[in-house]
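Several structures are given next for inspection.
Readers should treat all values here as calculations from the given coordinates under stated rules, not as data from a laboratory. Here the structure is a predicted model, which is why all the values come from computation and not from measurement. Cβ atoms are built from the backbone, for glycine too; each structure is taken alone.
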Structure P
Amino acid sequence: MPAISVKSIRRYLADYVRPDEDLVTKLNFVMPRLYSMGMWRDLVYEWTITTSNTYFSLPEHSESLLGAMVDNAPSEIKAVWHDYRIQGYTNEGPSPLFGVVDDGWSVIREDLLTGDSDDYEIELRPVSPATALPNIGEVSISFTIRDESDFEEDFEMAGQSTATSSRSTVTEISEIQFSGLNEAIDVYAIHQNGGTDIKLATIKGDGITRYRRFRLYNADGTVKSVKTLLKRAWQPVFNDDDVVYLGNLNAIKHGLLGMLAEDNADLQRAEYHWRVCEKLLNEEMDATRGAAKPKLRLKPDGGSFAVTNIM
């Protein structure tokens, strides 16, 4: 099956972890390794991003960009700094000849505006359909205000409807840390002078926000639609209702056994279990493709309709 809930995994595989260990904790160790082994079933998906900037950020549930179409035109994906060594940096973004260029990582999805009247207040909101923030967890945000002073503000989650920063002249976000969040929440920058609010991040669990960013040509600042093909990232699970987008129970079983063997310093047995994991996932992917498999076609006489002299 392409996807499965933690509850279903617990029903079938709870016996494959030690009694003194938690299955959810083990899944958060094992599954990232299985995700990274290949482009397995349900790990590749489409996502549409709209932007008026010279860049766009991948959503937090993705790991990498496999393909992109900008306004329905296929675009090549270039490595980080590809255009820097050829034409240098321009405010309009890379030349259309370069397509979409990897721009590394960013703290937030979208940068704050930098005009004299662009002041922001930070607000934490529950993710729909939730109507309140989680009862546990902490968020720490480092930012700079209009007078160029640096601040760090902590937000304690206590089931409130929203949480706002004590400063309303924020001009730059330098770091967002979070811990213990068992439910996702959104971080917004609220414009204080009638401008557009900006969604900075969606956070859950423990970590520091990092968004994969790509640059594209957009000299006139028009709204562009970027249709992307993405590799899904592992998102930590916390309860039985969370979804795992890799439902091969046999592969997960061998992953748990491989982790157990590593914990017992039995590296030979661990390596065996990880090899079986990859074999099972490859077999499943092959069966899923059916007739839609890459085929190698050789034409000795060339690709045209004319018959060429190959003697």
Structure Q
Amino acid sequence: MELSNKGLIEGHIVGFYIGGNLIAASLTKDFKRSMATRSVNNDDTGDDEVVAPGRRNTSLSGRSHFQFDANYGYRDLHDAINARTEIVAKVATGLVGDFVYSVKGYLTQLDATFPDHENAEYDWAFQSNNQVEESQTLLLVNYSAGQVTLSVTLPAGQSVELYWGDGTSVPLSPGVNNVSSDYSEEGKYHISVSGDYLEITAITAEVAAGGSTITGDISRWITLIDLTTMDLSGNDLSFGDDAPWLLHDHDIDLSSCGLTSVEIDNILIALSGGDFSTRLINVAGSNEARTSASDAAIILLETAGNTVMVNE
């Protein structure tokens, strides 16, 4: 899957999440991994220290402004540390295509400071309780209620681990995999995958009524070279409600989606940032005409050797 961010990135685009909640008003964020070593010296190893790998350790920490009304801040972390229950921490940009690092563990520190005539701040720390999972974001779910259902098709001999973003995951095997999740609380969840995800041939995603939304970025799917069908249906989806996203033989066909001019312009602009060429991009058909807002995108796409079909 195409990455959303390449090269050097700025720290502010990376968020720390507890479950599906982005920690608000962050000032600093640290994600630390280390490994202990153990001595394996004996009479035969000579005068130099010889070591072997030991246990790994993962911790997250940060500092935020102290705000009583933050969407997810001191009060929420206070409840989490007070409950002394295992939680899921995530490091993510919140963009489809980028990697997510998630780990289960416990909040271990929550220190607030209230300096005179200065901003009130607090520090927090999280200690892992198991290994870190690295996966690539497939879809984003802004969850409020209702069941989220996915159908993922894989060819013979391929497998994928699908992470729901709440600390749970499910293995996907060759053939059609129908899976679903009811998240336990509201929040933003990164549905991500690891394994042979480049071999995915079909994806269907649906969210039941209840105000939840699923978001994807079609320009990030270009590297899924075996994908022939992607169909998202549900509420308030990117590029139009109930709009199917269809890719045929590496081409992009959005001609039957009934998209607005603004949506067509946004799609063309998004696709122009993708690293692909010599494709057929069909956004004509039942869609409205594009506007001059996508003129530069059309030039970029056609310069790269793509054939673009639009309503003018």
Structure R
Amino acid sequence: MRRKRSENIGVALCTLGQPQQAIERFERAKEVYLCLGAEKEAAGCNMNIGSALWMLGQPRQAIEHHERARAVYLHLGLDEKVATCDMSIGVALDSLGQPQEAIEHHQRAKGLFLHLGFYKEAADCGNNIGSALYALNQPHQAIEHYSRAKEVHLRLGLEQEVAGCDKNIGIALQTLGQPQLSIEQYERAKSVYLRLSLDKEVAGCDMSIGAGLYKLGRLQQAIEHHEQARIVFLRLGLDKEAANCDLNIGAALQGQQAIERLERAKAVFLRLNLEKEIAACNQNIGAVLASLVTGGGYRKWPHHVPASPRSSG
């Protein structure tokens, strides 16, 4: 009973956003399970440790624990658990810049989930395959996988998952130079997130809509969407995301107003030591200063984010 209680506390700590403390609980429970020869339960702890390590931004260590759990589940013939491990490993591999290896794990997991009749989980794998294909610069194929996953989620009445697919399709369409179509996808996703009170996701859609409007030359509307997103990000304490909004607003503004926004964004990026974003600010500030001297003719480069699809799992 004590070992199970320790494991349950670990799950609760993960839910509360305390993954490091959760890992300590899972490790404690795992030791007891191993002493008792309870392989399945020890593997469950490894899965949970892997999930907590993922939350801590340690994907390599997460993969190691999911691989250990997978080996046990495979030995015990627990296909659902094997598939879940494969999906988790795939998400982690994609985050490490190994999309081809990620696809292999997601395809394996999808096959098992379909065999077991777990259609939601199979659709999640399809969505993840789409994200990996996007990372491989194959946006057309990515859209095909997102669309198939969306069909399943629609049939199952899973609004949030449908919205996630719409958002991913929007990102791929943006990459293909179709801003108007991408805006339509983001607007669909945003309407769902608004209904579900998912403020961070709403703000992410507003940022992406702003990016599309910028490409269409509708700068004032782009600014309005980025401002809406910025307010939400600030309220949620997401400084990096709020600074990205300032950067994008600065790219749409002119003269001193643009410089003030860009400097504000740069100050945050300097504090967070984000070199790529700092460079984008400097590039834009340089372009604005040059235009003030020459009277125009210099182009600014916005830094629109989020710029990669969301994986499921």
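Quick notes on this structure:
- When FRET efficiency 1/(1 + (r/R0)^6) of positions 28 and 132 (r between Cβ atoms, R0 = 25 Å, to 0.05) is worked out for each of P, Q, R, structure Q gives the greatest result.
- Read-out semi-axes √(5λ) of the Cα gyration tensor in Å, computed value 41, 23, 16, structure in P, Q, R: R
- Structure from which 4.7 was derived, mean projected area of the Cα convex hull in nm², for residues 12-51 alone, options P, Q, R: P
- Among P, Q, R, structure where helix-only ellipticity at 222 nm (-39500 (n - 2.57) for each DSSP H run of 4 or more, over all residues; to 500) as derived comes to -6000: P
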